[in-house]
Structure 1
Amino acid sequence: MKRFLIVGLMLVFIVSACGQEQAEVAETFDEAAKAAEGTTVNFYLWGGDEGINRYLDDYVAPRLESSYGIELNRVPMDTAEFVRQLSLDKRADRERGTIDLMWINGDNFRNAAEADLLTGGLLERIPNASLLNEAAQATDAGTPTNGLEVAWGNVQFVLHYDAANVQNPPETFEELRRWTEENPGRFTYPEVTDFTGNAFVRHLLYAKYGDASRDMETIPDAFWDELASWSPNLWKQGQTYPKSLAQLDQLYASGEVWMTMGFNERRAEAEVNAGVFPDSTRALVLDHSISSTHFLAVPFNASNPNGALVVINELLAPEVQLMKQRDTYWGDGTSLDLDKLDERDREAFLSLDDGSTYPDPELLSDRQLPDYGPDVIDQIREGWTRVAR
């Protein structure tokens, strides 16, 4: 009898754990705001930048609490990890998950979209989405967004160097290769499983083959042979690489290497002001610079999708985007179309002060490139094993 009772209780527990219905998404923003009042939004995102973390914790979170009664819970985690978590939720038919909102882009978005892990129809429910730059919103590293994600920021790839140690910085990627020969051990890049490391290699691919590289079915062996020739002159003789951009930044901050890199042409300013990067940090734009848009998405099984919609709308508000672009916190470029803003907001963006670590905006614009699609990103991950042995 006891055994049947225990089995019965277990079945009740399983049904109660798995039987929660999927949360409904409000049709209008006003309905979403009303439903979200007094709730918590679990925001999953990369947590490796203190400027980004402070922007969300010290600026965005208090605004949400004051205006909507929403508590923002920032959950730092690598994007691939929470996409994997959503995949497990999907296989287990878990209709109420722990992730309400997530920062996503590139092949992580491609994978999530193909696996049907995201909530659609976001743009119609978010009033401030009407202010977005349509070109930035349209695709994510070659994958159409189709209303599954909302553009949060738009940045370009730059290197930053310590001018106290690098008196004559290179001007092209070929000159950078020669610079590593003359300054062995003072340069490296993250592993290509990291988004920034993969992007650095994409720049080298374009430097070697130009636009023809976009139509290649397979990256030639000669490219990997040439990339392997960099290794002996890199940090640790190329026997090991930083696992992430955060680790590369640490090497730069400590003086072990004299350059770092990344998407976001303004990001170093906050690090200099905080005393993390050297005061002599300067921007370096080589012969081309890939641009990248990053996005916000709501999982298919978000427990609080309405709260997520409210948070996205707040993050797209012009004054909130403006603060994001200031070096006070992050320095991240806006995803908004300035021509869609009223005159006061537009002038506020145009009058942002120049920092000592910012690249020349005209140079950056002249050398801007669209990113490659996900197939090239995958090829680089696979082919790089020939370089990092």
Structure 2
Amino acid sequence: MIRKGIIVKGTVQGVGFRPFVYRIALENQLSGWVNNTSKGVVMEVQGAEVGIDNFLTNLKERAPELSSIEEVVVENKKSLKDYKEFLIVESTEEKGRTLISPDIATCKECEKELGDSNNLRRYLYPFINCTNCGPRFSIIKDTPYDREYTSMENFIMCDKCKKEYENPNDRRFHAEPTCCSACGPRVILLDNKGNPIKSKDEFESVRKYLREGKIIGVKGIGGFNLVCDGNNELVIEKLRLRKHRPDKALALMMKDINVVEKYCYVNNEEKEILTGNKKPILLLKKKNNKLPTNISFNNKRLGVVLPYSPLHYLIFDNNIDTLVFTSGNLSTMPIIHEDIEAIDNLSEIVDYFLIHNREINMPVDDSVVQVIGGYGRVIRLVEVMRLTIINIYSKKIS
């Protein structure tokens, strides 16, 4: 029997790393503990030497897809401890630097859950997430990455969410933003002066307003976006006049990949980026002129993004497949992310607001990517802490 102390540095918080460590420790019959610190993920493992060797190999070769390991520091410990099992223990605050994962687009499992009418807790719930997806960087207040240091601090998990959170076999095992309709954030519909609007279904109201040619200020994961019907030339012109943006191309959010292929040419590399777990705005070559010309005028490309949060999915229906999706800001200013600031600055642009009561601590605008020569090139990266996207999209996509 031997005991080792291990520190893993890199993008290892907010990516399901501790649950991963827990599972491979059990596989290799090890005892000890793992936690988050400001230096990275720290652990002690104790057991047979072959088990620890296998554990260290697994640590590097089977790390979660969303993680990026920069360094693994291993220290031999002189004596054994009376460890009975392997535990995820309370995080500790230490001086140091660690990287937090960027926000991750809704995974396939959560997307399926969103539309499952048999799941009463999460059916059509706009804040579904799990270990594999959801807000990360935008909700962080401090490190280490634990719920108490995020915008989810004030949302106390219900018994069912807590049970999932504590179950090693559940995909929400130690998913810090996890929640459901019983215990999580809520959406709120406002007029453009900030007055609440009573509605039985806020998303149905938003869809109705969009069909009527209204402009909506939508609070998403990283900030506010200005949204209107992408097939309505008159409302697009109204948005341009109100935002003082006479000719610059406007980004679009489209319902799904089939809608994108109706309007744009999409090769395999572009499709992989569009449907991946980061979902930036991707510049695509126009296939036809079926959309209003005042979206991009004579530009041969459209900036397109697919829904990347449950909230976005719920805005679309069979009559709304394309939305203008531009940053909620004033000219040359950063994206707005606070409710009061949005009401103060965007009330002359929008007709209504769709907001929620989960705070955005780190505003994050959408990155813009173009595939050039088989490579995804970042055209705009507005948040320095999301530099991990460069590492992902600057590699040739095979």
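All of the numbers you see were taken from the coordinates with simple rules; none came from a lab. Here the structure is a predicted model, which means the values were calculated and not measured. Cβ atoms are built from the backbone, for glycine too; each structure is taken alone.
Given a computed value of 11.8 for mean count of other Cβ atoms within 10 Å over residues 195-202, which structure among 1, 2 does it belong to? It would help to have the intermediate numbers written out before the result.
Working: 1: 22.6; 2: 11.8.
The correct label is 2.
Suppose relative contact order in percent (Cα under 8 Å, 6 or more apart) works out to 27; of 1, 2, which structure was it derived from? The partial results should precede the final answer.
Numbers: 1: 27; 2: 17.
Of the options listed, only 1 reproduces it.
To which of 1, 2 does the computed value 5.7 (distance in nm of label points 7 Å out along Cα→Cβ at positions 27 and 331) belong? All intermediate terms of the calculation are to be shown ahead of the outcome.
Numbers: 1: 4.7; 2: 5.7.
Only structure 2 yields this read-out.
Of the structures labelled 1, 2, which one yields 1.54 when Cα Rg over 2.2 N^0.38 Å, for residues 211-250 alone is computed from its coordinates? Kindly include the intermediate steps, with their values, before the conclusion.
Working: 1: 1.54; 2: 1.17.
Label of the source structure: 1.
Upon calculation of helix-only ellipticity at 222 nm (-39500 (n - 2.57) for each DSSP H run of 4 or more, over all residues; to 500) from the atomic coordinates, which of the structures 1, 2 produces -11500?
Computing helix-only ellipticity at 222 nm (-39500 (n - 2.57) for each DSSP H run of 4 or more, over all residues; to 500) on every structure in 1, 2 gives -11500 only for 1.
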### Query
Among the shown structures 1, 2, from which was the value 1.7 of distance in nm of label points 7 Å out along Cα→Cβ at positions 219 and 259 calculated?
1
